[in-house]
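Given below, in the form of structure tokens, are the structures.
Since every read-out is calculated from the coordinates, none of them should be taken as a lab result. What you see is a predicted model, and the numbers here were worked out from it, not measured in a lab. Cβ atoms are built from the backbone, for glycine too; each structure is taken alone.
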Structure I
Amino acid sequence: MATGTPHGAGLRSITRYQWLVLIGTTLGWGLEGYDASLYALIVGPAVTELLGPAATPTAIGVHAGLAISLFLAGWAIGAIIFGTLADYHGRVRVLSVCILLYAVCTAATALVQEYWQLATLRFLAGLGSGVEVPVGAALIAETWSGRYRGKAISVMMSGFAAGFFLASLTYGLLGGYGWRVTIAAAILPAFVGIFVRRVLHEPQAMVEIAERRKARKAAGIRTAEDRFVLARVLTPPLLSRTIVCSMIFTGVLLAFWSVTTWTPDIIRGVLAREGVTGTDAVGRVALATALLNLGGVAGYASWGFIADWIGRRGAFLVSFLCSAIGLGVLYPFEHSYTTYLWLLPLVGFGVLGVLAGPSVYFPELFGPAVRATAIAVTNSAGRFLTVPGPLVAGTIATVHFGGNTGLAVVAVSSATVIAFIGVLLSPESRGRFLYEEEAGAPSPEPARGSAPGLVPPAGTT
């Protein structure tokens, strides 16, 4: 096997294929963030219209939260189904199909006439969107060297917050034309799905794994590596690692969905107290959401650099600290719109940015034959547990906090302590593939040759 890329070559050592993988995965994940944010911006007006003029604020909040929870359920189920398929049938094929699925189903929301139609489309969109992170992170882990891998995945993850920023701009431009025109713009990611399918090819590591599986099958040989990948992830020796990773993702996801789902409505409430309502509030809501996501872009993009500097566990702790300060100072109290503009970037840096962590860290714990499934399962464990999050936030606000959604968001987000415990129980990797070290194999740099930049599987099947 060829040696790794010389460190002295710097960015010039990064191959065209590596850049294409980064562009494709970043666009796919970024435009998923775009679709999700665009929906969060229009869900209030959409549910209000679909339920009719007799709907109470409580009913609107519960139905809006239910639709988002159905999306999360689809997100979790789709990740496991399509993540497992990606370990058998390839990253690129599965990724392109799923991008098309979530783009079409989100844009089709513009045509619904009944609430149940909206809820059904959100579930279907969730099925397609769930696989972007597991497959995208696996693709980069299998194409980028340890020197740049964490940074590349951080760039990919920053696309999600950048997508939120783009959605805020779209809402500012189209929001005045109504929610149906706005959500129709969610078709944009479909073009990325076409790009992924036409331009990217399977990583060499996956090609070799598929060939070895085929050879063993032809020879009538069955080994432990031929067990169903989902069973391998959920049984020893990988089970303990799966549990710890699931704890981390669950904690950060609870905070993420509560903040991103309810911040636009919180801002609308702040503006209403200041006498700004209706279409006059659209631009200001878009600005506040953009600042939240601008902080998220910085958090996502810097996470890999921070993790390379102080370690994966240290980077998680930095994110948790920023989240605690931002949420604790801003959301429980009545502040002016200007105060929100100042502090929302800090909230975004912590709450959104920390989601880069699992995508940087988890691929270093699992081999390529089970990687997409493992990331999908650990993410989906968190997703299943966070399905009630948006619904519970609205219910808690109404029942326990006198309608104060900000206090409810803080209460739900306090579950970040689960992630904190998971981090304390996890090993430090610092860019190394720990599964290789535990197997007694060296952690290789990407090879240069017929498939430049591709990480060899080091005997993992």
Structure II
Amino acid sequence: MLDALLVHRLHFAYTVTFHYLFPQLTMGLALLMVILKTLALRTGDEHYNEAARFWAHIFGINFAMGVVTGIPMEFQFGTNWAQFSRAAGGVIGQTLAMEGVFSFFLESSFLGLFLFGEKRLGPRGHWWAAFMVFLGSWLSGYLIVATDAWMQHPVAYRLGPHGEIMLASFWGLLLNPWALWQYAHNMSGAVITAAFVMAAVGAFYLLTKQFQAHAKTFVRVGVLAGLVASLFQIAPSGDAQGRMLANHQPVTLAAMEGLFETKRGAPVAVIGQPDLQNRRLDNPLEVPRALSFLTYRRWMSEVKGLDAFPPRDWPDNIPLLYYSYHIMVGLGTIFIAIMVLAAWKLRRGTLYDSPGMLWALMLSLPFPYIANTAGWMTAEFGRQPWLIYGLMRTESGISPQVSSGNVWFTLLGFMGIYTVLSILFLFLVYRVIEKGPEHG
């Protein structure tokens, strides 16, 4: 059973990680395309419409990949996690169904109008199409995050006569406090990805001396959006998410920070290596009392360590959780540094002629994807050993009749199919970037 559990988890981890490479860009690009269309409407400059059309092509490719890789996950709830679906389907089915019926169709319908209906819609109608694509994608993001947030912090439920979990309040589910801050943190991460991708493509064009006018727009919009989103990612969204953890999942906070012993004036470990055998953090570089202050706003407040909880309630992979969290925070700090420096050069009027800064922007492209993946790994590893925090342990949620061999078979199949899809995706994006923004 333990082997089957591990493979079930690996299967879902693989499919959801691969899938989220695409929605994070579409959700972020949806906002940036609205910004470009707004600039076009306010200035009357066709240049901004050309820029929006260029990114609409990349948005469309990402959207298609997101759909193709997202549908299998819906089936996996039944095929791989039948016990979980049977117990909690009455709750999570609400938000997942709304995501498919309302937000997905809203986004896809208006995406068709945005891509193919510009001449018929006119400037204002086309702006509204862009806005509705943005609204649909961000509503879709909220409903998915609300589903995960309920698993992190279950609210608005009651237990039925046979132990099934039943929805007690629809609005309580949607307005889960955990969902509000998790959503803010997640969407700012999506904007960071889109901003870095847009700035990277603009930097590439400037370095290769192609499409110079559009490239400058891409860099300017990307840098300014990336700066705002990166700062928001740290505070207030990241800070509020951390305080939610301290209040509702203190054992997760202790594992993320490598805090093995309860302490007053607890430090923040900048680097270090968790040693589970000796229950300590090796070679730590610490900021004294910082964790106490960040968590409770008092320098000498007590922060519970792992010693305050029974080992059976600890996250089951503390080293991976610890490193995922620190990669996310470290990259987030680097993003701020890059965007602050780029914005300073933009203000001085030297950014477009700074090869070093342009190279830094271009080479930074993959790192928001890594940071977002590390962030979701932190959330999901941190919830363990619970599938629904405090209600259902992970080993109780799998499909007991599906063997590990069955799961390995489908996992290897998905790996092969997704490899082919990755090659196709990279080829299509390459063709769009090679062609560049269209004139007229």
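When mean count of other Cβ atoms within 10 Å over residues 127-134 is computed for each of I, II, the one that comes out at 21.5 is II. Given 179 as the derived value for volume of the Cα convex hull per residue in Å³, for residues 175-270 alone, which of the supplied structures I, II does it correspond to? The read-out comes from structure I. The maximum of relative contact order in percent (Cα under 8 Å, 6 or more apart) over structures I, II, that is, the highest value, falls on I. Using the calculated result 21.4 for mean count of other Cβ atoms within 10 Å over residues 55-62, pick out the matching structure from I, II. Structure of origin is II.
Can you spot which of I, II the value 24, 54, 21, 1 was calculated from, given it is P(r) over Cα pairs in 20 Å bins from 0, in percent? Considering all the candidates, the number was obtained from II.
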